[in-house]
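Just so you know, all these numbers are worked out from the coordinates, no wet-lab data involved. All of these numbers come straight from a predicted model, not from anything done at the bench. Cβ atoms are built from the backbone, for glycine too; each structure is taken alone.
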Structure I
């Protein structure tokens, strides 16, 4: 067996283990089955889910069998770990819809066809839902000490220091997750659970439950939560999470987020979110810090990570969009793609009929608020600073028609090198 523990350690992905002295050797003895859980709280995974998902992927590449558990049952409860208040419960239909969407995304990251260590995809609703409440309380609940559960950080943080309290529903979450671990051991001989450091209490409780019901030793391994040098969570934007669904976060926006990674964070993130080897990361970092202004490491990070999440096609689209934003030719894009590229650019709607007889470029520039007056518009055109769809236009009498649209409804105007505006004709 290849040494997965050393691989995770140099990448900075080992935070806690349930057996520091022996787990590395244990993982080297033979192929193990390892699982991580993902609750379907939305119809897409986001970057926050990628740490355990990519770790499952790494375990598989090192010869171990991964299990991706989608929490169709636990998702109806809500994990209190890392939360200051109780989640809003979703409807059954919402959760089942989310499960179907997430299952499709999982298959992009794990190999389910490998004969030796093919991934397994499960839904804990399948074994938790058939249990009656009496069965659950009598056969499972009796094995859990409230004192031990109360000592877990996910519970303590909500009950102490003026927290918002904890419902019995949320308090039961760690019992369900513990039951999952034992069920997966009995069904698939799963012996290791991985997750973020916020899952430590849930994981260790599962190991303790296993011992109480006669299961051989179970193991746990957590990775540190990914934060930026300023302490904020990695993968969060002003508008919310970075989603894996290209409809929710287009590849261009995903790509740009990583291109803008701070120098202080980029080497760490290269280790966590790419498949580059230790030597390759060191080489990229050395080249980058020799000339930080070239952002070599950030571009490599954006390339590698976007390829993993969105494939070669998504990466190519993101790179093309980046070229467009910096003056490249605009061609072959639709409204959605242009909207993603120019998400932060001012836009204005005009009636489509304005293009039928020809809209003077001077009026278009004025309508887009790229110039204050028509005289300024004429001066801009004459001086070579006016662009339509990134094509320079020097004719002050030029008129725009439907054939000039860059996509179904969008016209891209530019003043100078970087001042953009969109006109949408509807």
Structure II
């Protein structure tokens, strides 16, 4: 691997920052302490900052040797928030706050970008500007969307934006990047079926919403298998069914909730429309009624082809082309998608190993995201930091008409 010497030298100190952040996790839009740490370090390194964007976001501004006069700018984004879950780890940097944990590696994402920031502060051998975006509230809060609403791309004129997430399934030293959809849209639905309660021994006196719900769940699956093209990806998962309070009473209502995931807005439009039709028609057939709610959360994350190709070239320069793999699309969702709707860019994966970095075992999944035994692999800090620096250099070095 071709790691930048200064980043490698600083890796231990950046790791200490990462562990401090891990020990003090903060949930979405509450990242006050984390933002303070980031702002303090950037200021200490002589990097001007802008605070408060998207509530707790921090943006660092690094001008190159031309002072940014050429007008070219690239955004590098890291998320800062933790998850509302209890940590099982017992090492020294385990969470000090009950019910809060950095189980997705956002502490490490922040650390990798800080590693790049420290290098940039001393080596401004490029023309243009690098914007360091430390974003709040990726875990369900839509922090990227809120930063954009607060003027992220208006106040900081960048022509492309890039993100990166640590990912299980391959050894350290492996990257993944691909053009097109790499993460799905995230959407939620809630359907309340209204029937008529009765004694369970006399069901003919009522309208039982439970068999209506059963028919509805089965009907939804035909949308995936018979309304959608087989080559188009889509998922409908009913994950909650709530009805009744007693074994001898037919309830008045039944509630279904779940999620829909797609890689395109067109497929999402079709699924939402058909779900509404199926729900209403089945209820009509059983003399019941329904209330249908559908909430669109994060859009699909879609990498632009030129930026994904550039990311792959940069990765190959660092670890060799044999260690740059295709990015297998996942039905997980990511609010970096909002940034990619506004600007060209690419969201890539950096592999986090097999858990060998852990000092002690805590069951399966030390590298599996959203796992109570997870911990970020600090071996990624110099690798991720090097990627950020080389990516910015190569993007800014491109002729402006191809950026």
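Numbers below:
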item	result
Among I, II, which structure scores highest (criterion: Cα Rg over 2.2 N^0.38 Å)	I
Structure with the greatest value (metric mean count of other Cβ atoms within 10 Å over residues 16-23, set I, II)	II
Of the structures I, II, the one that -12500 was derived from, the read-out being helix-only ellipticity at 222 nm (-39500 (n - 2.57) for each DSSP H run of 4 or more, over all residues; to 500)	I
Value 23.8, calculated as mean count of other Cβ atoms within 10 Å over residues 56-63, assigned to which of I, II	II
Distance in nm of label points 7 Å out along Cα→Cβ at positions 128 and 288 derived as 5.6 - corresponding label from I, II	II
Comparison of I, II by distance in nm of label points 7 Å out along Cα→Cβ at positions 48 and 368 - largest value held by	II
Among I, II, which structure scores highest (criterion: relative contact order in percent (Cα under 8 Å, 6 or more apart))	II
Comparison of I, II by mean count of other Cβ atoms within 10 Å over residues 72-79 - largest value held by	II
Label whose coordinates, when mean count of other Cβ atoms within 10 Å over residues 64-71 is calculated, return 14.1 (choices I, II)	II
